[in-house]
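Q: Please go over the structures that come below.
Please treat every number below as a calculation from the coordinates, not as lab data. Since this is a predicted model, take the numbers as computed values, not measurements.
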Structure I
Amino acid sequence: MRDPRESGAGFWRSLRVGDINSAIASMKGNPSAQQIAFIRSQMKEQRRPEMLGTPLSQLETVVFDLETTGFSPQHGDEILSIGAVRTLGNSVKPEECFHMIVNSGVPVPEHITALTGISQSMVDGAAPLMEGLHDFMAFVEGKVLVAHAAGHDRAFLNAALWRTSKVRLTQRLLDTMMLAKRLFPGRSDYILDSLLQDKGIPVNGRHDALCDAIMTARLWTVYLEEIQQQGYAETLGDLYVYLSRV
């Protein structure tokens, strides 16, 4: 197992810079006022109307994925890891990525460990959930979010943000599954694996948050290029109109 001192877990990070009070608070999983204030600040003015005029060729997004202990945040399931990568227009920027395992304070079921490779010991040595949310929102920097089957990820992020900071996600969020349904109606399924295979994108490392985010980002950029080539949309606003059509 990787030494938590190398992973930047909150206790060791605070201890390295000499802030023993923050280190102790992090060890206990207590969110700091600064982290809460930062997350709340990131939820302000994220749906500016002028953003809708952004050309798709210049649109900056953060494509992300979550690994969780189950499928229902309403029944106690929690975030285990967050993976994300930035894109610019039709290009994925793999050098600008984010990956973090977090400790949400709940046990990791054995079948989830088998699926994701995330063990209880890895979670025990990880940073608290609040630190993960703080670092993820800092990585997002107000950009448009993209995910596959985004309702799942939105529900978990909203539950975590509300529990820790009493805010909800306000960033614009686009769904590659919705794009696929609009581009290719009548398919038998819209699961990520099938869509990736149809576009010749190698499927590697499924159920690792960062690997899934990178594969989804590649799918997103392929779809974005198709939408522009077919003349369906030129700006972010056009894309929303395209997705809203029945």
Structure II
Amino acid sequence: MTNELEMMLKLGLALLFGLLIGIDRQIKQKQLGLRPSMVICIASCLITIVSIEAFGKFGGPNHPNMDPMRLAAQIVSGVGFIGAGVILRRSNEVISGLTSAALIWSASALGIAIGAGFYIQAVMGVILLILAVNVVPFLIRYLGPETLSRHDVAVKIVVESNYRMTELIKRIERKDPQSKTKQFKIRYMKLKDIDNNRQRIDLTLSVPDNHYTTEIYYYIKKIDHVQSVEVEHL
């Protein structure tokens, strides 16, 4: 029983420390957010636990030439390539699929634990993984700081030729001292001249989670000098 409690403590600490790393990354608006950090940390901890316990169960003095985790290590490496296949660079500096890739890799950790006969560890691992992906981010979004309750949208704007581009950008960011609405934060911006002296602005905006993509579209569409808008939820 003591061994099971120690194992639960290890996995719980892995979730907590992965959460702390994820919060730091998300506050700094980096790609590796809450979910991938927690999933990777939990799965790594589970594989380590299984590796240590497997040596005592299948190796040791009775089988001095046996390495029970050699095949498992190959599984982890091989599945890592599959996970890498779902990571996409969608637009600008935005990368998607990190959580899916981490879950694919963690699924191999669960399979190894079950195959080696560590059922309690596997059950505890899958429970924590589900919590890390579905429950913890939900709680952080509503109980944590405003920085953690934002998401990214990609915006492409075509504007007519004008000399007030700075004012236009400020309108997009909603930098109005008298306004009580939360600001949009520009994480990436690219300006490009197109036909008929028009310009195209490519933006990655960090916006509050309670803003629908349609709201952002109509808000930008009504700004002076804007001719067309394309908005994509990332």
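Q: Determine which structure produced the value -13500 for helix-only ellipticity at 222 nm (-39500 (n - 2.57) for each DSSP H run of 4 or more, over all residues; to 500), calculated from the coordinates; the candidates are I, II.
A: The value was obtained from structure I.
Q: Taking relative contact order in percent (Cα under 8 Å, 6 or more apart) as the criterion, which structure among I, II has the greatest value?
A: Top value of relative contact order in percent (Cα under 8 Å, 6 or more apart), among I, II, belongs to structure I.
Q: Given a value of 4, 14, 14, 18, 21, 16, 9, 4, 0 for P(r) over Cα pairs in 5 Å bins from 0, in percent, for residues 38-101 alone, point me to the structure among I, II it was derived from.
A: I
Q: Among the shown structures I, II, from which was the value 13.8 of mean projected area of the Cα convex hull in nm² calculated?
A: I
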